[in-house]
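Please treat every number below as a calculation from the coordinates, not as lab data. Since this is a predicted model, take the numbers as computed values, not measurements. Cβ atoms are built from the backbone, for glycine too; each structure is taken alone.
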Structure P
Amino acid sequence: MIYKTISNQDVNAETRLSIFPSENGSSEIHAMIRLLDREATTEQQFYAIETVVASLQRETGELKNCTPVLKRYFVSDAVNQAHLLPEQKEIAISVVQQPPLNGTKVSLWVYWVENGQVKNCGENTVSLQRNIYTHLYTTQMHSRQKNEGIETGRLFDRYAEILAKQNCLLKDNCIRTWIYVQGIDIHYDRMATMRKMHFKQEGLTDKTHYIASTGIEGKYIYPETIVLMDAYSISGIRPEQVAYLKGLSHLAPTIEYGVTFERATAIDYGDRRHIYVSGTASIDRKGQVVAPFRIDKQIKRTLENIRVLLAEGGAAMDDIAQLIVYLRDPADYDFVEKYLNIQYPDLPKVIVWAQVCRPEWLIEMECIAVKTSENRAFENF
């Protein structure tokens, strides 16, 4: 992985890029864009973010033949900022109220792919065609019911219908979900129960597999929405290309404490491996919180758990393309920012305010890793 930091002084912003280069014309680039001027108006900050994206696309050599596939906006006030998001029909657009903890109003994650064919499939779904694979990004799924159980059921029903139109199934093709729950301290359990019920109907059990996921605090542009979901699936993938990483030396299977997601999922292509690490916290082999009340110890255990999962997939921390950090207490931001900048100074990351699914967890992290891995049994990415 190649890392690069770009300063955009004209709009007072900083971008960290990860570049996975490919000789066969299928490079992947992730960017985390953060603003530095906390005193700029809301309109100025959203304008600055789009200015940075345009500048990157125009002036960064590695992006010359690349197409943006996904943009996720981390915003401070979704209800009052939604009108500032530009119309972007040919890109998967994710938006969630998880305020950037550097004190600005918006940060942005962007994912580009070289020589990719991107198409709007409707129903908030964008497809990326690469080789024999169709990568499906579905975002902003919501149901304004003011009831987390009903909303979760409807979201998974709707997603199954979206996948069916692409000749896909949740069990066979879904790789990753992000589930944002407003008031997670109160509403997580019912969401998790309904998800478990739906998974059972779809054939997802502890005897088969689950799906890599993050379940975290987050709000949407409609205040009455309790559950918001993004998802990623792949059409054309074969079962033998997918491995579920457990990290059993450090982590318990999630079903042991009543929830249903995979710790991490690895996807093998002919030329590389993708690893999607789920939201990971300071947890041990018995499913217990490690070091309650201690952010200094929880961050170390969380990173240790991530390293174990990556190692199981044959990867390391320097294979990470992007990192999202969720903090329960905004007062921990300075410590966490400094710690990560010392340990991983070049890594594209964003740190946001979002409570974790257990109140005792002060921090959660997720990441995507990409590494070279040759396997002639599979088509290239």
Structure Q
Amino acid sequence: MARSRSQRLKKVSQAKSINPTIIALLLALMAMSVAVIFATTYLQFGGGSLKPTLMQIFWYVVSFIAIVFVMQIDKKTFYRFVPVLYGFGIFLLILVLFFYDRQQYTLFGAKSWFTIGTLSFQPSEIMKFFYILMMSRLVSEYNQRTEALNYDALPVSKQLKWDFKFIGRMILWTAVPVVLILLQNDFGTTLVFMMIFSGMIFASGVNWRIILTIALIIGAIFAGLLFLVIYNRDLLYHLGFQDYQFARIDSWLAPFENTRRESYQLSQSIKAIGSGQWLGKGFGNFEVYVPVRESDMIFSTIGENFGFIGSSLLILLYFLLILTMIAIAYESYDSFYIAGTAGIVSMILFHIVENIGMSIGLLPLTGIPLPFISQGGSALLTNMLCMGFVLSIQYNQNRSEAEI
């Protein structure tokens, strides 16, 4: 029986819907970001520059436009263009090694930024999104093949052989961007890629023995690095580690030693957050100066101005966002979307834990921004592209149902 006109219109209406929870959470994070950057760069100095606040608003507008574009892309189109996007990202990572911003390199010790006029762009940020898409395609292809092979009926030895082959492909596609980013002296972003890789392996469906092995290897690498930092730094120097990276680790191990030099930023951040107590000092009220407060150390502003309650509210927003993303992905029953969302969640969660952890002295300083809050267009655009990917899951499923 043919559908009535009202039924067809209802389906079309459903097809155009997007998840309102994610949009509401992003708007809340946007409001907090703009307010905190305004307080940090303008109110803190009794009338500083409005440019950082206006630039953050500009990048949010651009990013929401990007969300609208990305969420309309279906799985077939993603599949088709993923290798091109990955290749383009690799090209940018190579290019920045030769045409990096000299001033940024002098300030931060990393060859990670292009600068055109007053705008700076970090290719390794956008590469995170392209990398997640590429890994999602590999996971989806792996699941299609295992279904065809009746994977669960195979002996464990053959399962492991098949899984190790798949892991090898994942490592190969991961190694290329990671090596290029290491050549930029950006160890923090390298850690982000490792976390994305781990999250996507966990969601891929490989044998739990392999997941446990990878977890042990990653744990051993971190333990080994920490051991070398404490007992044999000469080897790490030969591996390319820089003095500023050791200074960050030293400040983490002893945050209140050398507070006028290496530990100054961290010790000031801890003081600022602690001084906020339960309710904070109020919007725009600052008593403790923290360097680079509008980007890497923006959590110190939230802690000082809004206290424990305001900081907890931000963490609650993050929790709801991550929970919503996971729910959307698993309702799709599609390994491409599940793996992609796992990579996105791993990336955002690591950023949150590392940024807040380093701001309160629990983790070493790495220069990793706080998602959706810190000043910076490249990181914000990348995170919003990822949100567009998650929104595309429901958007395109509803659209497909409307066309049935």
For this session: For volume of the Cα convex hull per residue in Å³, for residues 46-269 alone, find whichever of P, Q sits highest and give me its label.
Result: Q
Problem set entry | Identity of the structure behind 2, 9, 17, 18, 17, 14, 10, 7, 4, 2, 0, 0 (criterion: P(r) over Cα pairs in 5 Å bins from 0, in percent, for residues 118-245 alone, calculated), options P, Q | Q
For this session: Taking Kirkwood radius over Cα pairs in Å as the quantity of interest, name the structure among P, Q where it is greatest.
Result: Q
Exercise. A value of 0.45 was computed for FRET efficiency 1/(1 + (r/R0)^6) of positions 182 and 318 (r between Cβ atoms, R0 = 35 Å, to 0.05); which of P, Q is the source structure?
Worked result: P
Exercise. For mean count of other Cβ atoms within 10 Å over residues 198-205, which of the structures P, Q scores highest?
Worked result: Q
For this session: Given a value of -7500 for helix-only ellipticity at 222 nm (-39500 (n - 2.57) for each DSSP H run of 4 or more, over all residues; to 500), point me to the structure among P, Q it was derived from.
Result: P
Problem set entry | Among P, Q, which structure scores highest (criterion: relative contact order in percent (Cα under 8 Å, 6 or more apart)) | Q
